[in-house]
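What follows draws every value from the coordinates through simple rules; no lab data is involved. Please read all numbers here as calculations on a predicted model, not as lab measurements. Cβ atoms are built from the backbone, for glycine too; each structure is taken alone.
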Structure I
Amino acid sequence: MNKTAVYPPKASVPIRKRGKLFQAYWKNKYLVLLFIPAVIYYILFHYVPIYGILIAFKDYKFSQGIWGSKWVGFDHFKDLFELGSFWEVFRNTFIISTYKLVFGFPAPILLALLLNEVRVIMFKRFVQTVSYLPHFLSWVVLSGLFVQFLSPSIGPINILLQSLGMKPIYFLADPNWFRSVLVATDIWKDIGWGTIVYLAALTSINPELYEASTVDGANRFQNIFYITLPSMAPIITIMFIFAVGRLVNDDFDQVFNMYNSAVYSVGDVLSTYTYRKGLVGMEYSFATAVGLFKNVVAFTLIYITNAIAKRINDYGLW
């Protein structure tokens, strides 16, 4: 070996990489400028407030501030796990979210598949527009509409039931019906918006695959099962992982505007429980402990689901 050989310093390769990276950023400087406001938003409103989780480990007093409040460690979490009311709302949240996952997750996929088979462009656009619109309406507005629509006295459904000789149903005050109402209205509101991702995935499928399968004698259903769904597998897997992570989350706006004391036993969820404890009862530390516990569970679910998905079909978030 030639001992006089000169080798470049180890740091030279990373420096070259950093230089190329800077050149790439400079080449796309206008796109970077568009991206900067989003970065600033997430830093200010999502990362900086993380220090607030310290409240969960302190006996927080508003007058003393976060740093001045007494440190109590895991006392709030111990109280949390010993309360029967917490486990009741946790159970309600998990059950409602599971219903939404089972019935709500496949809904936009099915609608996207149906729209993909429509050949009349004007009708397809009309259905897309109508299905998208509810997503842009707040639950404050929609809850008022549903209260009237499901009313036992003036609601069209109950009027129809009474005309058939049946008794009216108190949909929003009957514990047997309230969860079903939550799931059905949530699907109705977001099914159109959820199809956007899947319709985008459908546009990336090579049309020649359908032409070849048609030549081989495949019908539309066979094309869906053997071409469309396998091609959508990556995006379906990713969206499913996100959906599983939301099993301990809930839509506060929907539940808060539609529930009442008659259905607390089946409709009270973690977000409304945190609202009552934190803002109404001013138990800020306890409410923060509830939120932190929920986020830890959500992250654990995402991590486990991602690991399982990677083993099954090699698709995942990381």
Structure II
Amino acid sequence: MLRYVLGRLAQSLVALLLLLLIIFAMTRLTGDPTDLYLPLSASEAERAAFAEAQGFNDPLIVQFGRYVGEIAQGSFGESLFKARPALDVALEAFPVTLKLAAFTMAIAMACAVVLGSLAAYWPNSLFDRVVSVLTIVIASTPTFWVAIVAIVIFSISFQWLPTSGTGSAVHWILPVGVLVLTPLGLLTQVVRASMVGCLRSAYVKTAMAKGAASRRIIFVHALRNAVLPLITVAGVQATGLINGAVVIETIFGFPGIGKLMIDSIRNRDFALTVACITLAAVVVYLMNMLIDIVYSRLDPRVRIK
């Protein structure tokens, strides 16, 4: 296990270095780096002095080494827009995104288990067909379009729900409700497909022959083995929620890492942008490793060395 964890950390470190290289290259290929830091109204003298102070006149390899070294020490620089250390600003916003993703996945998994299991227990029934059609539709519908329609209906037309903020539980309804649709649709299909095979297995037929209750057959005997594919897909969806929260947080004015990233790009705050991207990447790498470890513990056929 220790060897596996160290190996995954080494792979994640390589991927993180490549990500930092891409960010570094993009800022250089798009023009003078001082354009990312200074306002458009800055004079040539101010630009030259800033470039010299920041080392932008040094060779690119020297700049990249200094750039990675500072990040390795946890120093992403000063946020120009917030006038504070960029990492501190990103760390304050990230828990909001994590809560949003956690609430979304908890609701999606709970509903998917119930809907997918019942649809598999009554295959080809009206309930199964309705669930299949609805889950395919909601999983295929763009979340940004659903978010806009939800705002028009529930916030503008009926004025039931607020459009932005996190002041109370009511403020979370629209963002979570919109963000839950895609994972709910995908996870329901995964649970149904896995449960269909499990319900046809010999041990389930034995439980039926012994007179076990339908609820126990579905949610104890069959679900125990059907849950493994669910965990794998749920892990992928959870990491996708962290990356995909940018759109939803921006639309609903949700003060998470996604909206902060967009604001930092809009305000030409390069240090804060790098801090947000790096923090999100690190969390995604750690979540992927945790998913593999959990899967190996649940499935005795999988061994991590």
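Overview of results
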| quantity | calculated |
| --- | --- |
| Source structure (of I, II) for log10 I(q)/I(0) by the Debye sum over Cα atoms at q = 0.11 Å⁻¹, computed value -0.99 | I |
| At a computed 19.1 (mean count of other Cβ atoms within 10 Å over residues 101-108), which of I, II | II |
| Structure (I, II) behind the derived value -20500 of helix-only ellipticity at 222 nm (-39500 (n - 2.57) for each DSSP H run of 4 or more, over all residues; to 500) | I |
| Label whose coordinates, when FRET efficiency 1/(1 + (r/R0)^6) of positions 45 and 229 (r between Cβ atoms, R0 = 35 Å, to 0.05) is calculated, return 0.40 (choices I, II) | I |
